[in-house]
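Take a look at these structures.
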Structure I
Amino acid sequence: MQQELMTALKSVDTPSICNAIEVVQGKRGFDRYTRGTVLSSHANAAPIVGHAITARIAGRTPPAEDPGVIRERRMAYYRMMAEAPRPGIAVVEDVDYPACVGAFWGEVNTTVHKGFGIGGALTNGVMRDLDALPDGFPVIAGSVGPSHAFVHVREIGGAVTVFGLTIHPGELIHADRHGALVIPDDVLPELPKAIAKMQATEEIVLGPARAPNFDFSAFEKAWAAFEKART
């Protein structure tokens, strides 16, 4: 990914990217985003932008497979995370959702993934060790809990579903404390211009609203211009 494009994508939050995609598409209705409320390990962290590296985990009950099989899959998981194309984001579905109990994302695991050069994690599962999680590796999760329980890797690669959003390996993800979305390939080249256009359009209202003596007359004038300019 070109650095200019990455800089543009990381300069705004996920809701802004959602809007900018619709600017490129010329209509409302883009729907490849998460549903419901997520939790962020670092509320003020920059957005995570990267290609999805996917897996499935579980943790409510002990795995029924042979321990050697579990270990082999675990190592395959870490190899995948270490060697997948960059920029990358770990997208891990906990199949126990919504009754997840096994915290896969704690101090050790987040530090390992950060060391691999991954930008962050998106999961419907559990995180913990909030005071010890490394800076520069945000985790967008479904819950916070104290235990790792019996958490283990079930599958690596393949499509996963988190917060109602199905994500395929390699898809470009934008995620922050608001949730996550998949950026369609066909809009990607136009997104920097769309972001700038969206920001300029919003300023039509924001500028007057922040000025002294803002009243309904000023709002009415600004809103008319805003509606004319926006998607």
Structure II
Amino acid sequence: MSIYAGLVELAAPHPVYETGTAWMLACRTVPQPHYPRTPMLAASIVVPMDGSSPFHPAPGDPLGDLVSAASREDAALRVAGQSRRINARGCTVSLHSTISGARSVPLPWKPFDEAPGWVARLKHRYFSEFTRIPVDSWDDVVKAIAEPGPDTRGVVWVRREIGGHESTGNLLYAHNNNGQVVLLDGLTSSLARLDISMVRELVLLRALPAEHASCRPL
């Protein structure tokens, strides 16, 4: 975790999950004065048992990254490509811009993206017209996007829990496309995987059609 310059620590001294090939550890930001303690989006670290470098798992399927890499080259790519593999924020913002008709590319992931208050900063900069809507399930999310009508938008922060600790989450984009609600994963450019197990909380930010008439292109 040297990329965080001492601003991130382990949330527990022991693995929260393990397989025959890797351990998963939970991490959190060190408290900062005047900033709310916000769970990290990349709240897990995978430590391979073969001695290869630790890395943040992919947001779409974090437990899937506990499987051994097929080769040393693949193991190295998990580390070298980490900033691309975990860039859920940049890909969600880019997807929002694209659906609004503005061409964009994802801004690169930076360690500062995980700093306390990241949700408020993301909302203020790119989703200022979105407001939080209480939801308890995926059915609630779909209903909240469906009821206002076509072109209702939403950003869903999927908070996960493994071993009693916050684990790597994901950001998904919800869109009412002519009456049909779709949930998209910007990282994979595909329909989102809707986790049922390990979900600690679903946080929905929603914008009604008239509220996002203008979009900030990247």
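What follows is calculated from the coordinates using simple rules that are stated; it is not laboratory data. Bear in mind the structure is a predicted one, so any value in this text is a computation, not a measurement. Cβ atoms are built from the backbone, for glycine too; each structure is taken alone.
Comparing relative contact order in percent (Cα under 8 Å, 6 or more apart) across I, II, which is largest? Before the final figure, lay out each step's value.
On the way: I: 29; II: 21.
Biggest value here belongs to I.
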Computing mean count of other Cβ atoms within 10 Å over residues 82-89 gives 21.2 for which of I, II?
II
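Given a value of 52, 41, 33 for Cα extents along the principal axes in Å, point me to the structure among I, II it was derived from. The partial results should precede the final answer.
Numbers: I: 70, 33, 28; II: 52, 41, 33.
Label of the originating structure: II.
When FRET efficiency 1/(1 + (r/R0)^6) of positions 114 and 138 (r between Cβ atoms, R0 = 25 Å, to 0.05) is calculated, the result is 1.00; to which of the structures I, II does this value belong?
Numbers: I: 1.00; II: 0.50.
Answer for the origin of the read-out: I.
Output the label of whichever structure in I, II has the greatest value of distance in nm of label points 7 Å out along Cα→Cβ at positions 10 and 210.
II
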Re helix-only ellipticity at 222 nm (-39500 (n - 2.57) for each DSSP H run of 4 or more, over all residues; to 500): value -11000 computed from one entry in I, II; matching entry is structure I
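Can you say which of I, II returns 21.6 when mean count of other Cβ atoms within 10 Å over residues 42-49 is computed?
On the way: I: 17.6; II: 21.6.
That value comes from structure II.
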